[in-house]
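Colleague: Listed below are the structures to be examined.
Each value in this text was obtained by applying a stated rule to the coordinates, not by laboratory testing. Small disclaimer: the values here were computed from a predicted structure and weren't measured. Cβ atoms are built from the backbone, for glycine too; each structure is taken alone.
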Structure P
């Protein structure tokens with residue numbers, strides 16, 4: 001059996017400076033840096049590693065979900081900050097771009113490298 005101390009996921013970005021600005025300033029995610037890498041520090045002790053890879057292909061699927069208490073307020077805040085809410089053909093979204101079908105309410109958006117992120121609210 002694998003014995004490990006900690007686990008975390010990583011997201012490749014094309015430009016670390018733009019990623020720092022987006023995640024730390026636009027989204028307001030607490031972050032730290034070590035060895036030129038950026039760590040997103042999540043509530044409850046989890047973390048996501050952000051690393052620069054100029055040749056990276058952006059993830060076309062959701063790589064990071066931010067659970068929120070009020071999806072409408074979160075979408076309004078993102079939109080006010082200039083973040084575009086994604087709209088996917090064949091996915092039933094309301095006028096704000098929120099999916100309200102089965103499961104949690106979800107709205108998708110992208111980081112500056114094109115990686116798909118979401119805000120979601122449990123019902």
Structure Q
């Protein structure tokens with residue numbers, strides 16, 4: 001997957017926005033203001049996604065292209081090497097997992113007011 005495909009896919013998810021909260025090159029994708037994915041546009045080798053802690057460890061054991069995210073809490077964030085051998089299908093699945101992980105942590109009121117948030121994963 002390339003950056004444009006990732007961007008298009010992330011923005012296709014319900015209520016996703018994008019911005020540059022840290023600097024001019026780190027693009028973050030958010031749902032209801034909460035980050036679920038990031039990529040540095042100057043170095044598109046790595047794509048960062050939120051992940052369930054147990055699943056994060058499992059993924060790192062199974063795929064050399066997945067590591068604990070640099071500068072992030074490695075318990076909850078993975079970085080994915082986009083130039084490795086991971087399939088587009090798996091990367092989309094991991095994006096969905098990240099998005100759903102953030103949605104699950106949103107306040108119940110927000111989830112109930114926005115039923116479209118619950119349709120991904």
Structure R
């Protein structure tokens with residue numbers, strides 16, 4: 001099986017061609033060793049950082065931006081987003097606070113990526 005990817009680990013943006021024959025995976029098109037590693041990882045188990053916003057009440061803003069502490073398996077992104085979209089937090093929240101531990105059993109925590117103070121008055 002052959003898959004093609006654009007490498008994102010350096011500014012070269014190499015066009016990778018990843019070929020799997022049984023257990024052997026070969027990568028071509030990469031200009032550096034990091035591209036080979038990225039191609040194999042993308043083929044076997046692609047992951048992405050998760051960023052979104054969550055509803056927050058009583059704060060100076062109505063949405064809290066959050067980010068995963070590590071990359072989440074790409075296949076789990078939809079389920080993770082559904083979980084976060086159902087949440088509603090109360091202000092105040094501090095940047096770095098863990099909002100969800102081990103989201104959807106991925107082993108990854110989701111944290112606030114900014115502080116939101118309580119609305120005065």
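Colleague: For Kirkwood radius over Cα pairs in Å, which structure out of P, Q, R has the highest calculated value?
Modeller: R
Colleague: Given a computed value of -11000 for helix-only ellipticity at 222 nm (-39500 (n - 2.57) for each DSSP H run of 4 or more, over all residues; to 500), which structure among P, Q, R does it belong to?
Modeller: Structure of origin is Q.
Colleague: Between structures P, Q, R, where is distance in nm of label points 7 Å out along Cα→Cβ at positions 8 and 32 highest?
Modeller: Of structures P, Q, R, the maximum of distance in nm of label points 7 Å out along Cα→Cβ at positions 8 and 32 occurs in Q.
Colleague: For distance in nm of label points 7 Å out along Cα→Cβ at positions 48 and 80, the calculated result is 2.2, so let me know which of P, Q, R that is.
Modeller: P
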